[in-house]
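Structures incoming, each one as structure tokens.
Read-outs throughout are calculated quantities, based only on the coordinates presented, and are distinct from any laboratory measurement. The model shown is predicted, which means the values in this text are computed figures rather than measured ones. Cβ atoms are built from the backbone, for glycine too; each structure is taken alone.
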Structure I
Amino acid sequence: MTQLRMRDEDYATLAKLEEAFEKKDLKYFTSFLRNSKDLPLLLRVHAVCMLEHIGNESVVSALCKVLKEDSSPLTRHEAAFTLGQLGLKSAAPDLIQAMLTDESPIVRHESAVALSSLGDQSSLPHLEKAIADKDEDVRNSALIAWEYLSYLRRKNETKDAVSQKPKIRL
């Protein structure tokens with residue numbers, strides 16, 4: 001990560017991101033994120049956040065790639081956050097991997113929180129592993145996510161319950 005501050009020419013790139021967003025141009029965002037490693041953090045994080053508002057299954061693979069490969073912990077954190085906001089269960093395997101193996105505590109923390117937003121009960125054993133993480137914030141986030149998913153499981157097991165996604169984001 002060589003460049004954090006915006007230069008004058010970077011504002012034109014920001015304008016292009018906003019144009020691509022208006023067109024819901026996933027191909028542009030995918031290419032941008034793949035080729036933006038030396039650009040200011042604002043541009044990369046902004047691109048990740050914009051993908052949330054495209055808001056369908058088509059953005060999951062691009063966000064998971066950022067979560068696994070971006071050099072910036074902050075950008076990976078934002079990818080995990082955005083995946084949680086989307087609430088699409090197809091993101092669960094990559095969020096689990098990040099929660100258990102990412103070098104950055106903020107990425108592990110946000111991946112645990114995002115898993116609770118998916119409402120995917122298959123995440124419970126992995127969250128239980130993360131409750132033993134070396135970082136206190138990660139442990140607490142995993143515990144909160146585990147408890148919330150356990151609550152949803154109990155709620156869904158009642159006689160008249162219909163399987164529900166979480167109503168709130170933790």
Structure II
Amino acid sequence: MSSHEQAQPTPEQEQFTLLMRGLGTRTVVYQQNVAASLGLYNNDFLSVDILREKGPITAGELSKLTGLATGSVTALIDRLEKNGYVRRQNDPNDRRKVIIVPLYENKEDVIDTYMPLHTAMVKLAASYTDEELALISQFLGKASTVLDEQIDHLSSPTRSKSSS
């Protein structure tokens with residue numbers, strides 16, 4: 001069997017992947033609405049979320065993770081710094097580099113925006129046993145890895161438009 005040939009998915013697997021795709025779509029729409037409610041561009045807020053997950057990183061790393069050109073990332077960082085979401089810090093190991101440090105975790109507008117979702121998700125999580133949550137968490141971790149791999153594949157400079 002070649003790498004492109006796979007066993008036919010079961011109807012349950014198909015339904016599951018459709019639900020996951022729908023969840024992804026709702027997540028994107030939610031993030032767009034959060035960005036708008038905070039007065040940010042979507043790419044700006046995407047970068048804030050990346051910094052929340054990754055912690056302090058260089059502008060070059062942020063460029064790679066977002067797929068934005070370095071000039072666009074510089075303007076994005078300028079906007080985020082002006083609005084108090086990040087600060088620039090010199091890289092102690094390489095004076096040519098600047099590290100982008102997130103500052104937004106204690107911003108009241110961010111907390112107020114996310115608290116209803118956080119509360120609803122905690123309530124949803126409480127409806128599962130610890131064992132079920134462990135399994136769900138394991139799945140989400142693995143699903144995140146699959147998505148990271150697919151993002152890398154799609155953003156690969158060697159990927160041709162006709163490959164799948």
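Taking FRET efficiency 1/(1 + (r/R0)^6) of positions 32 and 128 (r between Cβ atoms, R0 = 30 Å, to 0.05) as the quantity of interest, name the structure among I, II where it is greatest.
Biggest value here belongs to II.
If we compute distance in nm of label points 7 Å out along Cα→Cβ at positions 16 and 96 for structures I, II, which one ends up with the highest value?
If we compare distance in nm of label points 7 Å out along Cα→Cβ at positions 16 and 96 over I, II, the biggest value is for II.
Match the computed value 1.7 of distance in nm of label points 7 Å out along Cα→Cβ at positions 48 and 64 to one of the structures I, II, and report its label.
Clearly, the read-out refers to I.
Using Rg and Dmax of the Cα atoms in Å, for residues 80-151 alone as the calculated read-out, with 18.1, 50 as its value, let me know the right label among I, II.
The value was obtained from structure II.
Given a value of 4.1 for distance in nm of label points 7 Å out along Cα→Cβ at positions 8 and 56, calculated from one of I, II, which structure does it belong to?
I
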